[in-house]
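Below are structures written as structure tokens.
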Structure P
Amino acid sequence: MPRVFISSTVRDLGDLRSATKYWLEQLGFEVQASDFADFEHRPDAAAIEACYEGVRSSDLYVLIIGEEQGTMIDCAGEQVSITQGEYKAAYNSFRETGKPKIVSFVRTPMVPRNPEFTERFVSEIRRIGEEDQRANWTIPFASFRDIVDGLRGAIPAVRDPLPTQALKASLEDELLANLRTFTLRWHGAPGFLDTSMQPTRVEVRLQKEHLQGSYMLTHEQLQWMSLFASVGSPPADALSTLALDQAIASGQLFEFDRASGTYQPSALLRVLHQLRQELALFSRRRRIFNEAIREVWERAWAEHVDDKEAVAMPGFAILDLVALYDTQRNLKALLINLIDFLRGGRDTPEPVHLQTQTPVAEFQRHIDEETISVDEIRAAIDRKDPWIVSAAVNVPPEREAFLWQLAGRLREALGDDLTHKIATGQPLADEDITEEMRENLRRAIDPNTEKVE
């Protein structure tokens, strides 16, 4: 885990050091502070040398300057405070090795006990007049909250708890491995297995009638579709979902929504759910596209490789192949989008336009019309719509049979339109129910009664 060294005077900043150490440890950092019993040091080392070693072995050096000067020591013939000596060790190590990264805080406002010393120390940190201006930023602070905000702003690793960072790193590795299964080096150049299929996919337009018969393919279309059938798609079990499932189930990818006062899925989590659904769909379609269908394509190509004529291919074989290709394109788009986000290439994972659920346009229109969105279901549950409430109630079979009979009589009495309004919780006006309907309703409830009050 990353190591942090906290450097400051102790007498005036002890509480702040303790709070900062605890907060960083809760994020998963290993924190070194010389006034704590868990400070790592060699027993035979001098106290100041142990501090210098701790500074040089850290990934992050947090300097906090307050009103106190601290104990003065000799450092290469120069009188400096212990904190100033630790800073010099950190800066020299940073120039030589790039570590530790330095984040400096200066209490503002303050009345220093030795104004001349404090001014000189702050000027040294800001590198005033020097050509090398690296690591010279100072962050003003008046409270512990300012320290937290400053660390979050200066160090990207502090923005997410370390478990979340580890989760994202593991997720990125898995996504890269999955994307790699769709790739191949063609004549020395990297590319995707299914690249040659793309022009053919644009040209082939399946209609409903093709599924019961055949579809005419040109010789070139047959060539590329047969190639995809043979080598263009990896096996379903070649893709891993372990890190993806852990990320979705972790609960670490929710964000607090101030408007509703609740935690909501982050943009990343929403795209991960989308990816999980596409992976499940790919697995199903890969199983459907079995050895028998693959043989249909390979046999067709073997029979027509030389004749250059158009070929009538079974509609079902084209449907299964194109559906698999579309899902594969969706997966690649989602994987690239997510990897780019996790590697810092974009601020949020952008929404991905996915290929439709079926290559047949007429079927897709029916799917779109008949599909109920999650938001619609959520709203129906909140409103306690009858179709939701009835599904949530378990009744004995004989009681359920009676209710279905009653529902049938009510539909006959009221008509389909009014029954639909009632079932979906729509408001009813007085004029919606005629006197004839009222009488029909009375008879539906009790057919043996002439008049029901």
Structure Q
Amino acid sequence: MTSSTNEHEEKKEQCSIDGKNAKDNKNAGIASKLARSNILELHPYRCARDDYSDGILLDANENSFGPTSLPNNSLDPFNNSLKLERYPDPYQLHLKQLLCKYRGHNLRPANIFVGVGSDEAIDLLMRIFCKPSCDKILITSPTYGMYKVCAKVNDVQLVDVPLTTEFQLQIPEMLSTASSDSTIKLMFICSPGNPTACSIPLEHIEKIASTAMNTNPSYIIVVDEAYVDFSSKGSAIALINKYSNIVVLQTLSKAFGLAGVRCGFCIGSPDVIQLMNNVKAPYNVNSLTSETACNALSLPGVNVLDKHITTILQQRESVANKLNESPYVSKVFPSDSNFLLFRLNLDLDAKEIYKIMADTHGIVTRYRGSELHCDNCIRVTIGTEEENKQFFDKLSETCAKKAPKIKGKKPIITSKHHIVSFRLCQ
């Protein structure tokens, strides 16, 4: 057995342990006696690296073209320009100024919170605005899994108003639900969505915000824009100065190719941002992350960003076209992100295909078939041209081996909607 295989098996074992409720563990120690019940019941978030860390990684919506920036100096020659023996700037003023300049819309540093990815902001918003065992958040499934995990950690209840089958908001139902329940304090809208890849029109977000402003008590609309740089639909930042009940989450992990530095932002009304700064840890963003983030938002970094986005969007169109032409794919969903969600024909098991692709061919995607409206679906990150080619070649090869063999027949695409039928071979 190779070291890579050993590492994979160890991860599977650890994930199995982590995924169990502490209450169910017969060998549980003091933790099970003292910890809060909501923590003991918690099923932790399963990230892409829980399953695979080697191969062609098209599973976590990272940027395969690499980072837009790096820290300034290295160990050769030794250079301590960051003065790493000193604590970093607790409020990251220079970084905020650069973000204001890049995003525009008359933003000021007082509008911006800087955190450890956008996940820190999600957690802080719940800690600040939701009373444990009392208040609720509203989500729209299928959506980002960390909302549910953070809610459980903070002992906050969930209310789910699912998206339509076209992955759009059910606005009347959302407004009715929120207005009839004063314990709903936060409403999470992921745009572009994960795993949906679909943007929510700004006018829909504005309709909710304008209605909420006149609701007593009101609630905060949290627009999660991790993938906004790949979308042509615009950012909800444009609504910040008009609606004090909107906050926007963004990150450098996706388009900027800086998932490894863990830097995210919450953009909103100064009174909300001040509370987040009051509650956060004193030095939450380290000096190396800060310097890299500042470089990314400088002109050279932005030039690299623009080049990468252009290439990724070209590759997204190419991969979507190939999937649409495949006899094994019944639907490719529209995408405003750096990934595609597609559905395999019902005579194929998407989870089995995903496993074979990863274990046999080293092509790692993400199975999403357990999510609402995503039956038999796989999500694939757009990679480099060569990575995308290998993905599609191995997908076709794997599906061909697993597709039911019908004597004298072969799959034919019979319409633009990619409905597969079988015709007699001539």
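Taken together, the values in this text are just the output of simple stated rules run on the coordinates, not laboratory data. What you are looking at is a predicted structure, and each value in this text was computed from that prediction instead of being measured. Cβ atoms are built from the backbone, for glycine too; each structure is taken alone.
For which of the structures P, Q does the calculation of distance in nm of label points 7 Å out along Cα→Cβ at positions 84 and 124 return 0.5? Derived from the structure labelled P.
Suppose helix-only ellipticity at 222 nm (-39500 (n - 2.57) for each DSSP H run of 4 or more, over all residues; to 500) works out to -11500; of P, Q, which structure was it derived from? Answer by label: Q.
Once mean count of other Cβ atoms within 10 Å over residues 100-107 is evaluated on every structure in P, Q, the highest one turns out to be P.
Looking across P, Q, the calculation of Cα extents along the principal axes in Å that yields 72, 63, 53 traces back to Q.
Looking across P, Q, the calculation of relative contact order in percent (Cα under 8 Å, 6 or more apart) that yields 19 traces back to Q.
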